[in-house]
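Quick note: the coordinates plus some simple rules give every number you see, no bench work behind them. Quick caveat, the model's predicted, so the values are computed rather than measured. Cβ atoms are built from the backbone, for glycine too; each structure is taken alone.
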Structure I
Amino acid sequence: SPIFHSPTGFAKSPTNARHRKKVSILLAIELIWNLCEVLFIDTAPAGSLLLHLLDWVRLHKSDVDARAREVLQSDSPAQHQSYWDVVISLVLQGRTDEARQVLSKQASLREESSSVFKSMDGLLQTMPIFNPTGTQTLTEFEVKWRHWHEECDRCLQENTFASNRHLETICKILVGDEDTLLEQKELLSTWYHFLVTRLLFTHPTIKPPDLHYYAQSSMNMFLGPRASPEPLDIILLSAFEFDLHQVIKDCSIALNNWWFVAHLTDLLDHCKLLQSHNLHFGSNLREFLVLEYASGLFTHHSLWQLAVDYFDHCPEFGRVYLELQIERVPLDTERKAIKVLRICEDRQMSEQVRSICKIMAKRALRNNRLGSALSWSIRAKDAAFATLISERFLQDYSNKGSFTDLDLLDNLGPAMLLSDRLTFLGKYREFHRLYGEKRFSEAARLLLSLMTAKIAPRSLWMTLLTDALPLLEQKEVIFSVDQTYELMSCLEELNSGTKDSNLTDQDEDIESTKTELLRLALARNLTMAIVKEGTIET
């Protein structure tokens with residue numbers, strides 16, 4: 001069964017019980033919210049308070065309008081089975097002008113008793129309604145209302161409406177006869193509607209401090225001694241008692257999430273109504289409830305992003321909660337990871353940024369997506385991991401003879417300075433690009449600088465020297481005499497080093513052949529360079 005009884009106005013409920021329960025809760029939430037606006041935010045004084053309560057009841061008892069339209073649009077409104085229910089319902093809500101309009105349909109059919117209808121029309125027309133914007137004082141209104149009330153009572157005592165039981169019922173309502181009001185339970189449907197109607201016809205200038213006495217007695221009268229109040233009844237009663245803390249507490253218990261109490265408390269806090277209640281929790285009540293609601297949002301697969309905005313509006317503990325919760329968001333896809341990362345970057349959460357990037361970099365590396373792994377490690381500013389991935393790139397190049405993810409490597413920019421190995425990778429890729437564009441002199445200078453500046457790992461020296469072979473064999477001289485000597489020095493240093501014991505005989509033969517080819521090419525290039533430079537000098 002639903003937590004709350006269905007509020008009035010819930011005419012067409014869905015057949016699905018789960019949806020019906022949700023609609024019931026939503027309407028109850030709206031009912032409580034609007035009442036809190038009336039009692040705590042508008043803080044209307046005597047006279048105006050009842051007008052606000054009437055608007056509140058009318059808003060949540062909208063089925064009267066639908067039934068009135070149905071009656072008035074029928075072929076014979078006065079003969080409609082709901083005719084008198086509509087008239088009485090309008091009177092119960094204090095909508096006297098509309099009640100008169102509907103009553104006029106009946107009066108036109110009953111010429112013989114038109115005087116009775118005219119008398120009722122006169123009572124409804126002259127019913128005083130307090131105007132807070134007018135010049136009339138509250139005392140003047142009370143005097144006028146008392147005279148009108150006495151006139152209604154006189155009509156009742158003189159049996160003016162004895163010939164028509166419906167009009168007599170309306171007259172009893174106008175004088176505030178409680179037994180007659182209780183007979184209209186079906187039309188009133190709730191005790192709080194009964195409360196407002198009772199005040200309208202007995203105490204229209206009710207003051208806020210006196211409201212809870214009438215609320216308690218009205219609930220007891222309407223529900224009866226045996227009925228136990230439902231959670232909604234208890235919450236509304238606490239509101240009529242102006243007990244903010246109890247309203248928030250009861251809503252927290254009765255509702256299935258923190259949405260309502262968080263937003264209501266936020267509104268009340270902005271109105272400076274919670275200062276005295278913050279001491280009850282030892283910290284800010286508003287922030288406590290908003291944090292609880294936002295934490296709940298973070299467990300939802302698609303609403304977690306909304307929680308970030310709520311944490312941003314909690315100045316004391318919001319950032320701490322966000323840092324804890326953001327680490328629990330499952331990074332199911334790269335797209336989701338980028339969303340989480342952007343949230344952290346916007347809030348300078350450097351530790352979380354590094355953690356996310358490392359997780360995504362490791363995942364990409366496991367899936368052999370080197371470009372993505374390198375991109376994530378650069379964002380994390382993780383030099384060690386960038387070095388590892390750069391090694392994998394170079395290893396992949398050694399195996400395949402070509403680079404992957406060229407767009408990333410061609411646009412590393414300042415990011416290549418993150419580690420020496422990444423710098424080498426970026427510059428080595430730049431060498432290949434220059435060579436492909438036939439900018440041989442620039443390519444030669446870059447290749448030589450990679451070796452002489454000791455940026456290139458020693459294990460790749462032979463690869464770099466081999467890359468120099470096509471440049472050495474060009475018809476025109478690319479390497480100068482000094483550059484050729486430097487290449488020779490690198491080759492001799494490489495050969496004088498410790499031999500790799502893991503090489504097979506076949507691999508040793510290949511390395512030996514490469515060395516001989518390089519020596520031959522270097523000697524030939526040196527000869528050509530000496531001749532060229534000597535000729536230029538001559």
Structure II
Amino acid sequence: MKYSLFFALPLLAGTLAAAPVGLQQEIAAGISSGKKEIVLTQPEYRSGRTVELKKLDGVTIDGNGARLVMTDLKHAVRLSNCRNVTVKNLTVDYDPLPFTQGVITSVSPDSRIVEFTIDKGYPDLTGPYAVGRMHLFTADGKEWKRDAADLYGRTEIIDARHGRFRASKPEPAFAAGDRVALNQRKNGAFYLTGCGPVRFENITIHTCPSLGFCNRFSEGGDELINVKLARGPRPAEADAERLLSTCADGLNYAYIRRGPKLVNCDFSFMGDDSVNLHSVALPVVQLLDETTFDTLRPYKHEEFAKVVRPGDRLRLLDPSDYSVVGEAVIRSFRPSPRKYDRETLKKFYFNRGDGLKDWTAYEITLEPGGAPVKAGLFFDIPAIGANGFEIRDSRFHDHRGRALRIMASDGVIENNRFERIKHAAITVGAEYGYWREAGWVENIQIRNNKIRDVGCNMMLQPDSYANGAISVFARLEDYSGTFKGNRNITITGNSVDTCPAAGIFLFAADGVTLKDNRLVNTAFGKKTPGRDCGFTGLKPVWIINSANVTQ
């Protein structure tokens with residue numbers, strides 16, 4: 001099979017002299033000579049351009065312990081249409097860092113405005129770092145300040161080394177001496193598209209400007225073995241350790257046909273979730289005939305046509321509660337020749353407001369004989385939801401999002417450790433509201449996991465919808481419905497120690513087995529989570545709108 005290597009994006013002015021000769025040439029020479037295993041020879045590579053691996057089959061890139069230091073906030077490695085490729089023994093870092101950090105020097109009396117000084121050795125507070133979100137850490141920088149909510153607002157530049165943050169609402173947790181971080185979100189470390197199985201082994205990511213690993217529109221089935229996301233070494237001349245690793249999720253896989261397998265991984269200090277697996281929910285915008293209709297997606301053109309296959313099952317959903325009202329079989333999924341205006345888009349993505357800038361229409365044709373399609377319904381496609389995942393023997397700790405944010409089916413979550421996480425440890429379920437990342441989930445085993453000290457402030461918010469250390473959830477616009485779409489889930493042999501919300505939370509579930517779980521010091525929060533969703537009666541095992549629960 002043919003394989004080739006491409007290096008996209010020309011070197012920026014000034015980076016050629018800084019980049020040691022070797023990285024591009026080594027890999028390209030190995031590929032062109034037909035080698036199936038390419039072992040890197042330099043201890044460090046500094047590069048301002050993305051390594052593009054395209055159409056490789058059966059090739060191993062062995063970093064041999066090397067560090068790849070990106071000098072621009074681009075993807076470090078991008079794999080396109082690769083099969084059976086292994087990348088191993090490599091560390092990724094960025095210089096300059098995609099985040100800056102500092103220390104709070106003053107707090108306003110109303111706890112809404114803080115001033116801060118940038119730490120020595122970290123990037124100046126220029127425009128790209130003056131973002132509308134702030135991460136708050138303890139004064140020693142060792143942990144997130146877990147009694148604080150997520151912080152959004154406006155950052156003002158006083159000068160290159162001093163700033164002011166105006167929070168959107170008061171935050172009583174602010175205190176002089178606390179440490180803060182401000183991160184950009186641009187490109188991740190490893191980006192995959194159109195790929196078959198790819199194996200990552202002994203990979204470390206110290207930071208990146210977005211997701212550590214991102215996979216879109218692929219066959220999937222990737223393996224991550226001994227992969228570590230951790231804060232990197234202290235920068236030269238700095239007198240404080242780094243506060244963040246990746247600026248967003250550790251791993252985010254979507255619109256792929258088979259989910260990943262993670263074994264013996266360690267993810268910490270990310271700016272968002274550890275693992276996010278999801279599909280998509282889309283609206284029926286215009287019915288063209290009995291079996292053909294248009295849908296809209298609030299992004300530029302995406303490769304759905306490459307991953308959705310004839311014969312895939314389509315679930316039709318009532319928009320009031322996303323209950324499944326019928327199923328059909330897909331004949332084709334392709335870009336639509338028809339155009340739609342912003343007002344049409346906002347009918348289906350109303351939560352996103354006027355911030356929607358790009359959108360694309362697609363035409364779906366169904367096989368005859370399926371459930372009737374009506375304009376205004378939603379639908380999802382289970383086959384592209386990263387199903388068949390495995391997450392085993394790994395550790396997730398010290399970060400601001402959820403550890404596992406799973407909207408995929410047919411998976412196993414087993415023998416993992418979760419510690420000091422601001423949101424939930426394990427969440428499985430459907431996110432039809434807001435992001436519309438879909439999917440009623442089925443056939444999931446959650447067993448023998450150890451969870452300690454999770455939930456903190458964010459889980460106690462009135463709009464929280466995943467309200468236990470282990471949560472079966474649904475994110476909806478209206479929580480008064482009764483559809484129970486999360487099914488056949490087994491939660492056994494897990495231990496939860498310290499969570500102010502529930503130890504186990506079940507919502508919109510049908511057919512859950514709870515057995516031999518140990519819950520200690522749970523459901524002690526002073527506020528009931530999810531009050532805006534109508535949730536009441538917080539308990540260590542908190543069951544809402546669910547049926548056939550075996551305990």
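Tell me which of I, II gives -1000 when you compute helix-only ellipticity at 222 nm (-39500 (n - 2.57) for each DSSP H run of 4 or more, over all residues; to 500). This value belongs to structure II.
Name the one structure among I, II that distance in nm of label points 7 Å out along Cα→Cβ at positions 187 and 411 of 7.4 was derived from. Matching structure: I. Looking at distance in nm of label points 7 Å out along Cα→Cβ at positions 43 and 403 over structures I, II, structure I comes out largest.
Given a computed value of 1.81 for Cα Rg over 2.2 N^0.38 Å, which structure among I, II does it belong to?
Corresponding structure: I.
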